[in-house]
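No value in this document is a laboratory result; all are computed from the given coordinates. Since the model is a prediction, treat every value here as computed from it, not as a measurement. Cβ atoms are built from the backbone, for glycine too; each structure is taken alone.
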Structure 1
Amino acid sequence: MTVTFAALVDRARALAGNGRRAVLGIAGAPAAGKTTLAEELVRALAATGVPVAHVPMDGFHLADAELDRLGLRDRKGAPETFDAFGYAALLRRIHEGRDEIVYAPGFERVVEQPIAGAIPVFRESRLIVTEGNYLLLDDPRWRAVRQQLDEVWYVDLDREERLRRLVDRHVRFGKPPADALAWATGTDERNAEIIMATRDRADLVIL
């Protein structure tokens, strides 16, 4: 559905009503705009006084050395190339809110590797926004993730524009144009088909 950004901010704020801690997930195919929406939401909510944190799923990419061991390097970005159980465990710890601070991993796109302990989540945070590809995947490795999310929004985007953005992103972070196009229309697009099949499980679809 078409919805204003102000309405999204209000809906996100309501999740953390009455001082409770909530976790909002934002899903979608690669380059659909998940991170942009998450960052804009976090800025807008913080500006209104909501204690909010942003924890992307990308920090749970398996390192290239482990992907090599598993023979999955050419499938990087597929569901099985993430530590889904570790991601679910972190979300559960965040949701419980018992610890003064929880450190989440980040992801460095220049080297395409996870970075441990990069994102602090303080106990006073009432809303945690997390975004990633497979939040709605009905798979044993990912169901535990969905259980930790109070709502999941799905960001949809026209395929042509999404591919254009994806190729531009790959080039910006070092891939030659031909390699960027091959990866975007190959591995990334196969992953996108898996993700798009989960669209109907979202609490809200944003066009």
Structure 2
Amino acid sequence: MIRVLLAGGQRLPREALAAVLSGTPGVQVVSQVSLGTEVVSSAQRARPNVALLDADLPGMDGVSAAARLRSILPDCRVIIVTAPNRPDVLRSALAARVDGFLSKGASIDALTDTVRRVARGDRVLEPQAVAEAMHGPGNPLSTRDIDMLRLAAQGRTPDEIAAALHLSPGTIRNNLAAINRKVGARNRIETIRIAAGRGWI
């Protein structure tokens, strides 16, 4: 029996995924968590064979959670699931020595096949994601840059972003201008469009 831990920040998609896997012969979902910070403690209690982690977990991202899990429970194999066109996430996942990498656009058959193959010791990386990681541009943005840009994408003003991040408005304006330069965009709207299109925010 393959014992699976599921980690996803959004309840409905996570529970739908759990229902699919629970209906797969030979697979049992033994734990579900919503935060990256819950992954290791839940795995220590449930003892899964495979952990299926969303790359964009709140609290601690999926790749960081995977690295912690590998160090504490090395027998638990890890699959990272992410939005398409995220070569930066694949590179980080490979550095964390994950066992599988799958995009959220994958079919149910691809998902269940990946879980089975990873559980028996194979390493399964989606070929298209690998090609994008090798040839696509990496994410030049820092975690703080991403936080600022996500708030800007919500329509927040520099003053509102400053209040949310406990920084001065001047610092925010300077950093947003620097982010435009990093992305190679002429203005904030273009920066948000490019960053969203490449899956950076």
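Numbers below:
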quantity	calculated
Entry that produces -15500 once helix-only ellipticity at 222 nm (-39500 (n - 2.57) for each DSSP H run of 4 or more, over all residues; to 500) is calculated, selected from 1, 2	2
Which entry (1, 2) yields the derived value 63 for volume of the Cα convex hull per residue in Å³, for residues 69-108 alone	2
Structure with the greatest value (metric relative contact order in percent (Cα under 8 Å, 6 or more apart), set 1, 2)	1
Identity of the structure behind 14.8 (criterion: mean count of other Cβ atoms within 10 Å over residues 45-52, calculated), options 1, 2	1
Which entry (1, 2) yields the derived value 44 for percent of Cα pairs over 24 Å apart	2
Parent structure of the calculated result 1.7, given that distance in nm of label points 7 Å out along Cα→Cβ at positions 53 and 125 is the read-out and 1, 2 the choices	2
Read-out mean count of other Cβ atoms within 10 Å over residues 5-12, computed value 18.1, structure in 1, 2	2
